[in-house]
Structure P
């Protein structure tokens, strides 16, 4: 028999993975596969001679120290979950990997590891986190696990950990409801959870970057996640270190989003070895044991910790598990069907026929009345669940389920029904939690509501990007803006250069790119651009150092002109738009004293101005018109706070906070006509090169994502093109102007 384990759980493309191999044959062969929509063979390294012949298993808690062999990972390999498959031979006798090469399942001849990208966030805004610690907790290689003959700690330098090793006895095929639901692979293996989800994900055109859970631990853990709009966790993500938990919480606090399609999540705390080769966990469930590593118990004795609800919005102690045959058919009863998660329609319930809820599941604590027939479920918010959690689905659990100990000193917990809950809340970033372990099984089976929720949650929270293109245009851009013209379907970028040159770059996916000089105005502070539908003119608005606000208007066949339309001393930024209900042109002006003003004008009715408010430290503005309610919107950036000023000539005005992005430097706002939930968008360029998108609407909350990474951004302009449904962000850097185009 041949087995192996990786020295490290992940490697950056272009690096080297060391596989430690044990075999009782003189030759072995390693072939690497990547799990995507299919299990794809990447490279066959051919037959090699072993440095010694011998297969010597070690203990579960001690590094096995088998001989290591290095395998180079090409720089152009996609980030992903990879499985090394191994053969051994002695003369003509040859043995291959258990289970063959069509699956990652198998108890020997396979080893799981992750290839990370050398350029985080450059290709995608999704990061998929593989929970290898949980797989090692159940890994019985060496005769023990954290469940079977537990030594209280395990080494990850042994076969198993997702593939190529046995799991604890009660988790093997043929036990309990495995027969009815999925006997093809053992629970607590990569094949059973992650491989299913990844196959669906990548077959659907959603291709994330990948990391191991341990990559989110330690000093670099937050930096690993920061470039991404959403971090995805799937299946059974049970074991988290304190540092890992803190980094994920910090990621959300700075605007990152979590999409959890898992259950029994963050239930046990682990303590990694200094060399990260293994970890310990005190699996005491005694509420009176201050050394317990059950997260909610540990938080009772340590004020620096929070229970799991505080981050993920649910807990296993409010749900439960069913591990044996005859599990009742429980699905989700829909709550808040109007929520954007249910875009495309919400049934009364889903997943019941597929036994979606189980075999372990998490829940927010519910009121006692939530168990009454026909009642609308309500969370108590007394268990640490964030008070703005929105319930999306509830699965009440029959009394025969096995449950965990409720908090003994909580009256609300004693009265609460046990239930799985699907929910979502925002805390700068947004956390979506599906709450059930079996989500990947039901997803791959094609349950339509599960599929739709998965795609919607990932694309909404991730702000999926599809590509970047370098635009021909001037260098040394000082300011820019961008807009779309529906009469010819061209995209336009207005740039103001340091020498006062005003340039239009126009482009169309089918007709190419062009450039035109449209004026020269000294001392350009900022520029804005828009299209007026009543006369089909294009407009470039220029703010100058002397306070002048100048309009340059032009048309492909009717010529162009220039006129001064206002004077605002100390102008620092402008934005502009056209309102289709009254055909007025609008310029939003920010001044050094914090004044935010609207300059409105019409070719026939003249010019007017109005003070919209004052914002200390105002540094940039964006603006747009919303067709669904005819409001005008000014987006204000002041001391890192992004706020919306909304106003309508007949219905008044208001101010609403949108996000806090401390290092934001420039912003642009736009309206997306094809999104009934998040029709308002703001792109914010940060000093660290991250481009944020803030999404909000009439019927939804606020979601913030990192949608791309650049070098030092000078300015950003953003718009929507209705002819193809793409969102566009045009970014000026020191050496080039780049278009980022994306859509769900």
Structure Q
């Protein structure tokens, strides 16, 4: 989710009129903290690398034990929207390999949010641990480096190879299909990959010495996620059975059905067999959430044991499974969900984060793969911790963490959780960040009409007085596989949203971020709730219940409630404005979905009755009852939600005389790439709510009546 026309003046700290007067801070200050991501550890030398986004200037930072003095390894100095990703160390940790730039859109163009006439490209780079200028390897993505110093990567669905030392030109492996999922064998002689052929896929093996390709147990099914055992003697992969070509597909509108899957293992003769397969119940389905936010559906652990993700008990958990098959053993029990995981260097212990025993936060836990002892906490308290990485010594743990007043930072601790943690790159922390001026959000809950309990994170103005009534806003997250927490989020998109919610609270708004059904953290039945999305919009009743909950509060002005959200949150914002303008008096819709079939029906065999249901579940069918003012914010190179979703809805609302405002960013993508885009969008949102819910005047913005 990632520009340019800055149509709004900078919002400075001001004194607010009447009952809303209190000390405030600027958006610039509350969004000034750097955001760390993509933390990785080397296999030797106790070295770490991570990406640090400092107000749009993205660079690689590194640190090495025992002192872990952090230093910046690259020197990208512009807020140019070029992402850094796919960090990994070369063998011996002498180089960091990474990707700069984003994936191509449907037209084959990489993100270019600055509208640079020279264009932009996604490239694979290498930079020496000792520093110096990075060296471009080639255009491409998804690099994997072997112990022999060969980098495999993909470009336009094809596999390329290049030597790290630049001693030879890159060369292509000519293979039919769309190829991905590259994995070098431990000795660097063979490359496993996934070759997708549209309605089926194979696991392929490239033998570097023989310059040959072998496909493993080819079938009509879809194979994916090849994983080499630590000794290189076995290759595990996942197989999902073929479906009829006229079977409806499309995540947001297809009928709910089980998605069975199986684990296969091949030996060095390339003979393969199934060692386990899922059950037939809905909760036995392939755990695609592990692909989206986890540490991999299958991983090798110690002693020819696999660790697999599954939701077979209704929650995403980790299980151990012998390479010979059998019944998986539950490693992470509880009515809670495991989200990210990694392993100690000896593969004996899993480090994972979850919301176990703290439903609206994340903490890090550890569990020995072959132990009968329950998971042990590594972190606890009022913070949020994620991205655990154990260093090569097996004792030092690095992770990212935040809390209610401190955005994400990188830390060093010990794997037992016994020693005080040490922050990394503390010098990058802005001196005027308003930590002491932020409010501590609280956990609230309310009940939807069908009896479903919904959690919310409530931001109340710090200077609120008894008897005061405040305007209120409901924040609706995207995804929808997300959960809002009691602190700064671990995803940059929602860390920014948390910052805006804090800013709005400082300006006198009560803000309620709700965890509506179809989000994560509450089990599969909640996430896969019947009738959600284009199947009937069942989660809208949670939005409506949140509005009525706010109306019932003595500190809320029931006539001044608004909505804001992005992506799926934009969808629910537009649905609320269309269906219940009597409750929701204004809304900011950022890159929202407005008609499910527009993005989901082409070539996907959705029956006419389901297409109609999806359309009826969309905001475009509520324009006749839409009365409330709306601000649309969208980048026109959006790769997640078609830009035409906003074009179409605006065109439908205009003839009805709805107050429409818009802020469009040419060449920006869904998850805004430039820091200045976020500032412009959030200034516009704050200004819009001030005018619509508090009657303040402003000359800024693009307004239609």
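When FRET efficiency 1/(1 + (r/R0)^6) of positions 144 and 504 (r between Cβ atoms, R0 = 35 Å, to 0.05) is worked out for each of P, Q, structure Q gives the greatest result. Structures P, Q were shown, and distance in nm of label points 7 Å out along Cα→Cβ at positions 64 and 552 at 6.9 was computed from P.
Structures compared: P, Q; top value of Rg/Rh (Cα atoms, Kirkwood Rh), i.e. the largest, recorded for P.
Read-outs throughout are calculated quantities, based only on the coordinates presented, and are distinct from any laboratory measurement. Keep in mind that what you see is a predicted model, and the values were worked out from it rather than measured. Cβ atoms are built from the backbone, for glycine too; each structure is taken alone.
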